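Engineer: Multiple structures are listed underneath, in structure tokens.
We did not get these values from a lab; they are worked out from the coordinates using the rules stated. It should be emphasised that the depicted structure is a prediction, and the values quoted were computed from it without experimental measurement. Cβ atoms are built from the backbone, for glycine too; each structure is taken alone.
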Structure 1
Amino acid sequence: MYGRLAALPDAAEPLQRSQLMAALAVGTEIIQLRHIAPQFGLGADLDAALEVLARGSCAIATTRLTRAWFARHRRTMARRVIVEIGFLPRTGIN
């Protein structure tokens, strides 16, 4: 990708350069997400969301990934809320 950026002719439009930089940034973030998603139990969900994203449905991909995140972590979040309002001790909470 860096090679493509460097190979752009001087006559390339700023829009073309910015589109290439945006693609590079998004690709870098996707690679990082793929590395950390399994730690949160979201590997398969991320793969499914990226498939939808590749078909051009950004909103659907975002919704699916958000739902997966909350489904996986609602017990932890609920426990934190219960601790915050004082019904459980703070010990052992992540």
Structure 2
Amino acid sequence: MNKHTPGPWYIVLDFEGRPYIINADRARVCGDFTENDPEANANLIAAAPLLLERLWAATQLLVALRDGHLPPSAIISEEMELNWTAIAKAEGM
């Protein structure tokens, strides 16, 4: 499997006001969102590293539950809040 460009990723606008994605080093990750809603596409793509991170964390929590380990409710609540934050970023909120 190839490694993706490390996050976080950010949305910036080019000189014509079109969104594209850069990483923390300001290197261009992707752009040219011409179909459907360019801003919505950019939001989703910019959130990809965070969404992947949260998916890994949620999977680890599910494995623990499957194996009979019940994490403290505070940890579950914290994980849920981090997931909601990632979803909001992906949806442009």
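Engineer: Name the one structure among 1, 2 that relative contact order in percent (Cα under 8 Å, 6 or more apart) of 25 was derived from.
Structural biologist: It must be structure 2, since only it matches.
Engineer: Next question. When mean projected area of the Cα convex hull in nm², for residues 21-76 alone is computed for each of 1, 2, which one produces 3.9?
Structural biologist: This figure was derived from 1.
Engineer: Please compute mean count of other Cβ atoms within 10 Å over residues 61-68 for structures 1, 2 and give me the label with the greatest value.
Structural biologist: Largest value of mean count of other Cβ atoms within 10 Å over residues 61-68: 1.
Engineer: On FRET efficiency 1/(1 + (r/R0)^6) of positions 13 and 45 (r between Cβ atoms, R0 = 25 Å, to 0.05), which of the structures labelled 1, 2 is highest?
Structural biologist: Between 1, 2, the highest calculated value is found for 2.
Engineer: Given a value of 1.2 for distance in nm of label points 7 Å out along Cα→Cβ at positions 53 and 69, calculated from one of 1, 2, which structure does it belong to?
Structural biologist: 1
Engineer: Where does the value 1.20 come from, among 1, 2, when Rg/Rh (Cα atoms, Kirkwood Rh) is the thing being computed?
Structural biologist: 1
Engineer: If you don't mind, another one. State the single structure among 1, 2 that was used to calculate helix-only ellipticity at 222 nm (-39500 (n - 2.57) for each DSSP H run of 4 or more, over all residues; to 500), giving -16500.
Structural biologist: 2
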